[in-house]
Structure 1
């Protein structure tokens, strides 16, 4: 397992970048504009991690801060501006099975063989991402519904 990123929702992307990059000193390593989903993701890294965080196209290097800017205005209350922790795992199905057998609810099952979400005892959302290419869809995950929020 490897720690990937922490996601924080922001209401003003320019002001957030001014703070995190110009004032705090982080470096932008990657940006994703998703017109269909109406959001922008900006990944930032500490200067000493920036080269590794950029890595090869599509690779996940050093841990980053993911700023998520939703194009449609939304008031973030109750901690909704903090998104999730993300970890890359060697086998998403085995990891989810182990967690489920230990009594952890799989809030968003890995139906796509790539991504799942669980919550910590303190209700922190944790994203699990399959290392490398997605696994082929498999049961019981492929037909398992979402449970609660993630």
Structure 2
């Protein structure tokens, strides 16, 4: 089975690998212990603890499968052309009357506005893609149209 590539930063790939390791070791063991305790309680047909632990186990296995699929599809971001905004670029922009803001354009799987990482499919991310330093870009957001000048592309 082939997956559509997901371009992630090295940090994003490492985070997925760490999360997978935690789920496969720590979380699986925790749920296994819950199941053992529930089974020791006897009658499984009316055992809420057993039913709940089985539900948690199913959810965990789904999370593990999802992360494995992402890692299989993951490709490291490489951006050799720093003159144009592309996936992986760090861009400093300024709206008139506001201080400059810096964003890194990432795949939606890594987007985290609190860390300055915006998705390439977000209104601002999409608007910035392909543009160069000193260009003025308009992003149509749900609240307003934002005009910003690109001050730096790295």
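None of the figures in this text is laboratory data; all of them are computed from the coordinates on show. This is a predicted model, so every value here is computed, not measured. Cβ atoms are built from the backbone, for glycine too; each structure is taken alone.
The figures follow:
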| read-out | value |
| --- | --- |
| Label whose coordinates, when semi-axes √(5λ) of the Cα gyration tensor in Å is calculated, return 44, 17, 12 (choices 1, 2) | 2 |
| Of the structures 1, 2, the one that -3000 was derived from, the read-out being helix-only ellipticity at 222 nm (-39500 (n - 2.57) for each DSSP H run of 4 or more, over all residues; to 500) | 1 |
| Of the structures 1, 2, the one that 2.1 was derived from, the read-out being distance in nm of label points 7 Å out along Cα→Cβ at positions 48 and 88 | 1 |
